[in-house]
Structure P
Amino acid sequence: MFVPLERLINLNEGYRRTFQVDGRSLLLLVVDNQPLLLVDSCPHKGAPLNTATLAGNVLRCQRHGIEFQLPDGLPLQASCPGLSMLKVAYEGDRIGIDV
C-alpha cells in the first residue's frame, strides 16, 4: 500500500521533514536534488536525526557527532552501523513509501 508523504513540487534542495508511518518516525530530505528517506533515529544511540547538520553530503548527528555519508547512509566512523535507508515510491505527483 502506497503511503504519500509529500508533493513532488515541494522537494527542493535542502528540504527536510519528518513523518510518522506505522509507528515509525521517518525523515525525508533532499540532498543533491535526490530525495532520501531514512528512519529518523541515529543507529549509534537512537537520537533523532531531524536536527542533524548537513554539510555537503555528510549528515552529522547533533547528539554525539557521528557522521554519515549520503546518499548511502554509511558511517564515517567504523564503530557505528549505517543509517536505515528506505526506498521511496512515487504515485502521480506524490512521493511516499510502500508499506
Structure Q
Amino acid sequence: MTHTLHDRTETLRELLERQFQRHTDQLTELMVYSRQRDHGGHDPDTLRRMIEAARQGIADTAQALRRMAEGTYGNCEGCGGEIPTARLEILPSTPYCVPCQQRR
C-alpha cells in the first residue's frame, strides 16, 4: 500500500520535530566543546565543521517545518512538482525531488 503525503503528514511532522531537537542538542554539546581547552577531543577544524553541519541541520529542518505550516511541504522548490512521500520519509527536510537535487 502506497501512502500519500496527506496520510503521512503527522508522522513527518513528528520526524522533523525530533530531527530539530537532535540538531539543537548536538549544537549545544558542540558549543560546550568549543569552549573547552581540548575541544572535547576534537581538532578545531573538525569541531568547526561539525558545528556548521548542526547549524545547517537546524536551518533545513526549520525551513521544512515552515513549509509544512504554509502548506507547501512536499512540493519541490526546483520544479514545483510533488516530492515522493517515500523520499520525504527518508529525508524529511529535503526541499527537492531527486532529479532537481541531482542537478544542484
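Please treat every number below as a calculation from the coordinates, not as lab data. Everything numeric here is computed off the predicted structure, so don't read it as measured data. Cβ atoms are built from the backbone, for glycine too; each structure is taken alone.
Match the computed value 0.95 of FRET efficiency 1/(1 + (r/R0)^6) of positions 29 and 69 (r between Cβ atoms, R0 = 25 Å, to 0.05) to one of the structures P, Q, and report its label.
P
For mean count of other Cβ atoms within 10 Å over residues 13-20, which of P, Q scores largest?
Q
Of structures P, Q, which gives 0 when helix-only ellipticity at 222 nm (-39500 (n - 2.57) for each DSSP H run of 4 or more, over all residues; to 500) is computed from the coordinates?
Source structure: P.
A value of 2.4 was derived for distance in nm of label points 7 Å out along Cα→Cβ at positions 61 and 85; which structure in P, Q was it taken from?
Source structure for this number: Q.
Figure out for me which of the structures P, Q the number -0.71, -0.88 belongs to, where log10 I(q)/I(0) by the Debye sum over Cα atoms at q = 0.17, 0.19 Å⁻¹ was derived from the coordinates.
Clearly, the read-out refers to P.
Mean count of other Cβ atoms within 10 Å over residues 37-44 was computed and gave 19.4; which structure, P, Q, did it come from?
Values: P: 19.4; Q: 10.8.
Corresponding structure: P.
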